[in-house]
Structure I
Amino acid sequence: MSLKLLEKIENILELFQYARLKYREKKAFHVSQLARVIASPKSHKRKNGAEIGRKAHEVLWSLDPYTILQEDAVSFPFPLASEIKVSKEKYIIYGVPDLILFESGVPKEIYEFKSYSTLDRYSVIQTQIYAYLCSKCFETHVKAFLILGWNGRSCKKKIKVEWNKREVEENVKKAIMKIVSGD
């Protein structure tokens, strides 16, 4: 077990919890919130999509995040949080991607699942921000995938989402400035 990785995991989990507290003060921003500002989501005629997503993520809290240290390969939702500096102020970006694949304690791929089959800008942006956030947390580049038409067992499409760290970071900073300024 790597002590450095253990410390990194504990720091990420602590910052994630802190971000949840700082959200009301506009000092922390959820990935979905930032993606909405960058690319307004269109309705996919799914009345309870957000509710289903929240219920799926409740499973996260029953998982042992330290499994990352014990298994050669493991995948599950994992809370992410990292600080970002915008105009001399520090903010926190946080969220839980649907799935992260870890190999030997290193995240290799992130997956975002959608029940709808239509590719939209919002879902791509959200996936890119999760990849960026995972990359910042673990100091490694990850591949990002968007799974469309997910029904709980199978999907209609698996799309590799390209992303560029600098571009995503600039979009995130612009979104934070827009939220903070009230525009």
Structure II
Amino acid sequence: MSTKIYEGYRLKSGTGIWEFTERLRAQGNVLRDRLDMEAIERLADGAIAKRIAEGKDAPTTPQARLMGGYFAWQDVMKQLGESRIGDPHRLSVTFIRDSVTNRILALLYAGSAMEEVFTSQSEVEYFGYWNNTDPDESCTEEEWAEREETWERCLGMDAPVRRGVSFDLRADSTDGIIEMIYGMGEA
């Protein structure tokens, strides 16, 4: 059987999962809000141009302009569906406790712009494993064997979700966008 855990990580011993995920959520939401709004802004310009080309009026409020971008974003996300790029600003992690070492393993599912929010945390260390090609050159043979044993013990033949606890920054690719659009100017 071929094992490919390219986005495998391990948290430092003693890391409190609740405090860790609270910080991950706070930092992730700041970046996610910015990335989502940048995408909506870009798509809003195209939506306005399309409306004008169709002989329709341009939106008269900033919120109406951004809602045009939001609807365009929603259409793109529907087209991408459940594909790996279906939410380019995704940040999801499955945490699995190793009952032997009491360490927490993590499988990261993230868009490229969001990946660093997780990997830059001081408690995170890379702990990937694969057996379909050459081992990670930064590992000794003993370290590579430890990774193999750890992942086999913690995952077995089950899907990660059956062995772990999932963390999702947002419910889906549009979660929170309308609130940002209509929250503009408040505060």
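Values for this structure:
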{"item": "Mean count of other Cβ atoms within 10 Å over residues 3-10 from the coordinates reads 17.0; which among I, II", "result": "II"}
{"item": "Distance in nm of label points 7 Å out along Cα→Cβ at positions 19 and 147 - structure with the largest value, from I, II", "result": "II"}
{"item": "Structure with the greatest value (metric FRET efficiency 1/(1 + (r/R0)^6) of positions 27 and 131 (r between Cβ atoms, R0 = 25 Å, to 0.05), set I, II)", "result": "I"}
{"item": "Which of I, II yields 22 [relative contact order in percent (Cα under 8 Å, 6 or more apart), calculated]", "result": "I"}
{"item": "Which entry (I, II) yields the derived value 1, 8, 16, 22, 21, 17, 10, 4, 1, 0 for P(r) over Cα pairs in 5 Å bins from 0, in percent", "result": "I"}
{"item": "Label whose coordinates, when FRET efficiency 1/(1 + (r/R0)^6) of positions 83 and 123 (r between Cβ atoms, R0 = 25 Å, to 0.05) is calculated, return 0.50 (choices I, II)", "result": "I"}
{"item": "Which of I, II leads on FRET efficiency 1/(1 + (r/R0)^6) of positions 35 and 67 (r between Cβ atoms, R0 = 30 Å, to 0.05), largest value", "result": "II"}
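No lab work stands behind these numbers, since they all come straight from the coordinates. Bear in mind the structure is a predicted one, so any value in this text is a computation, not a measurement. Cβ atoms are built from the backbone, for glycine too; each structure is taken alone.
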